[in-house]
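Below, each structure is written out as structure tokens.
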Structure I
Amino acid sequence: MNGRRRLMIAGAGLLALHPVFAQQAGRIYRVGILSIGTDPKSPGRWPPFFQAMAGFNYVEDRNVVFTRAYGDGKFENLPGLIDQLVAAKVDIIVATGNREIIGLKKAGVSIPTVMTFVDDPVAAGFVESLARPGGNLTGLTNLIPGLGKKYVELLRECVPSAKHFAVVASPPAPTPHMRREFEAAAKAFGMRQSIAHVRSPDEYDSVLAGAKKSGAGGLIATMDGETFRHRHQLVGLALKHRLPGVYGDVGYVEEGGLMNYSASFADRLRQAATYVDKILRGAKPAELPIEQPKRIELVINMKTARALSVTVPQSLLLRADRTIQ
């Protein structure tokens, strides 16, 4: 065997071992995306996922087809969206929140599924454990021990006069573990806390007005699909009722909320792409540990702070990953 031929064979072997070249030659992979809250008329915030997939050499319309099942915030569309993915015979599903996973479970779908923004998959009964999920689900969880306490600490630091905070959420949010953390933090800091449930956008104004009337000096809004979809209205009414807020996603703050402390959305989607790649290359979801957020971002909207006459401490500004002027 001549030297050139040996080099060619060795090079081919190295390419076969590299993850980018481990895909089956000529195969078209089918990836479904299931999200109730994504607006089908806009690209949303999914580009980091598609960019990461391209980094793994999955090129749309060449070796991968993405079936986007977006619900535009309408939960009644979920069964039809799931039927759409099943009919498309997708190899894997990337699903956003708890409600999407519940819908897949109810429909008896056994297709490998990567979760992206599920609160507590063990407590919800989706998986056996974070380390060994079992079944067809794996991915990412929003579960960050101590996050509820951190929200309260940030609110106190910005609004030291606040002795009562309202947790604004669409039921069933906030999750049981988050409720316990809010209760413990309120007790530790000598504050009162209340849950202000909003079931439709029509209730936002009256619910926030009621929270203000009951003495709330600020609000906390954990990430949930319904309030996120109507975040512009929520943060606008928070400003109207002079309620400084800590929010569970940067999207609220970009619309005018005071500040957020949450995992990077883009990072989560890039992480989700790594799971998809592993599973398409043969890994079993049951054996892939579920990951918690690796990086938490603090973003402060200084324009909103000025509108609310809130003086953001310098110590907080120094810790911020980004400020919106």
Structure II
Amino acid sequence: MGESTSDGEPLEAATPEASLPRDRRVTLGLIALLIVALGYLVYFSRFEFTFAGIGALLAVPAAIGGLTSQLFDPDGEHPPMGCFVWPTLALVGLVAMAFVVFDEGAICIAMVLPVWLPAALAGALVNRWNARRLARWSRSPERFYSAAWLVLASLLVLADEASPPPWETRKVTRSITIAASPEDIWPLLVAIPAIGGDEGRATITHDLLAVPRPSDARLVVRDGRLVRQARWGADIRFEERIVEWRPNRRIAWRFAFTDSLVQDHTDRHISPAGPILRIEDGGYELVPLSSGVTQVRLTTRYRMRSRLSGYLGWWGERLLGDIEANVLAIVKARAEAR
């Protein structure tokens, strides 16, 4: 005969599923589904714009934060600090998995975490508020809110892909003062061969985010046109096709990225000629200041589209500014050494 309780009710056999309440199993399943969907969206889908939209940058981490809070504190009884700890651990674990399994680039990680963490915290706080407000009700409304996180994130991702924002043009300029004449500096703007790894200056972009440093730039003639061939590190190559040539005054070009080497060796999601970013053109300008002193300006113009254009534009200023400042430091050191 089967065992029973003191009230005569039969005992149910313990199962692995019974060790976790049904509501928490539902929440755990939704978290897993959301992470799998995010991985598919970022690494396998044909969606072009979505991973830089409101859905992926704000709604998805908010959903992860809300669901994580629901999993570990379904009744909203823990201190608010838990709204920070558990979502942070979840996102850091997710980023670590992307780095190890999918070889995610340091640039992308550095760009998403500052917006993902506050979004996840906001989602956790909203879920805690709902849990405390609904504590006197049945569990059904809480399961409804858990599913609503997934639905909201999915709808915003689809809306981003269906209607991306328009392109926005930005430019980044850095300058440096060199104790040399324009005539001495000009040859270094036309071509800079054999750049050593110890040349230039320390930057976050090169030294922490692992963007290769420039290693060579030379001028060639192709089909009657001047083309500046640039190389970064050992593997990245691209072209700067000359559109303006005023010796000792100004040289300007349009960028040409004919392959995927830049994103292959920096970050796969930041293509310089892709669906959310297009690096268009650039150039040097020499401004004589006094006898033997010249200011050199380097400008890069690019287009981008995102509903977080202010935030991503700040990153564009930092990353491209670091690259320009490093190149100008190389030019200055070589020109003054002459």
Structure III
Amino acid sequence: MVSLTATRRVTRQPEARRVAPSVGRPGVVWALPGLIFFAVFAVLPMAGVAYLSLTDWNGLSSPQFVGLENWARFTTDPQILQSIWLTAVLLVGNVAVQMPISILLGVWAAGHQRNRAVLSAIFFLPLLLSTAATAIMWRQLLDPNFGVPAQLAAVFGGDGNFVGTPRGAMIALVIVTSWQFVPFHSLLFQGAARAIPHTLYQAAMIDGAGRVRQFFSITLPQLRNTIVTSGTFMVVGGLTAFDVVLVLTNGGPGTDTTILPFRMYREAFQTYNYGYGSAIALLLLIVATAVSLLLVRLSGYDKMQSTQEGV
């Protein structure tokens, strides 16, 4: 017997599929402005320098192609080896001074001490000055006749010519560059230190770890990525320092602070040997790139993961 109540069949409409909004442009199109900017202001100048390094050119006449003659001159130029050595000394000095100071100041600035914000703002003022202005200021402070060394010489003896000695001139370069750029690296470490989870320190305090143990067991390991980044900036900055040498020591005394960038300047813009100067510039670019890549590879920075993973 058929039921008088008709059964209704409900037909379900298929759910509408969510379609991801399309970007509308390929990714390469978005990167095209940056690629064009990099090609115009980086690739093309480097290609021009590479070509000039194979020529003999005084800046006026037409460049004369000489092949690898400028590069072969490296093996017979004793000042190149001296410039490479001085560049390495300045680089090591900058890293040795700037790295520990930047880490300590950055970690301190990330805390909640009284008047921390005011002191940090005052300390970061050197970062706002140009390198040339900073070098001029320090040149007046280190003046052998009227500067601070001259005043101290009256008390402790000596002639007060601190920048007039090879060791003193190199120390002065390290001091000036560190005074200006330590605030920049401190900012990097300040941001990284603030990103460290506070629960790690709470757990360490429960285990009885003091401030020193927390710094070496928690803070430094959590800052390893930033240490590599900051170290790369220091290496590149040390290999390309020029204006502070030009203003503060002018490569002297003699040639005792003539690092590679300043030697390139002298060859190209003082002796008008643009071919050899371009070869030195390309050598500097190769060395800076190789050292940066070596630092990244040895530190394992390209394989690092987030330090907060699993927290």
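Here are the numbers for this structure:
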item	result
For -15000 (helix-only ellipticity at 222 nm (-39500 (n - 2.57) for each DSSP H run of 4 or more, over all residues; to 500), calculated) the corresponding structure among I, II, III	II
Parent structure of the calculated result 49, 18, 16, given that semi-axes √(5λ) of the Cα gyration tensor in Å, for residues 91-274 alone is the read-out and I, II, III the choices	II
At a computed 1.35 (Cα Rg over 2.2 N^0.38 Å), which of I, II, III	II
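Quick note: the coordinates plus some simple rules give every number you see, no bench work behind them. Values in this document were obtained by computation on a predicted structure and should not be read as measured data.
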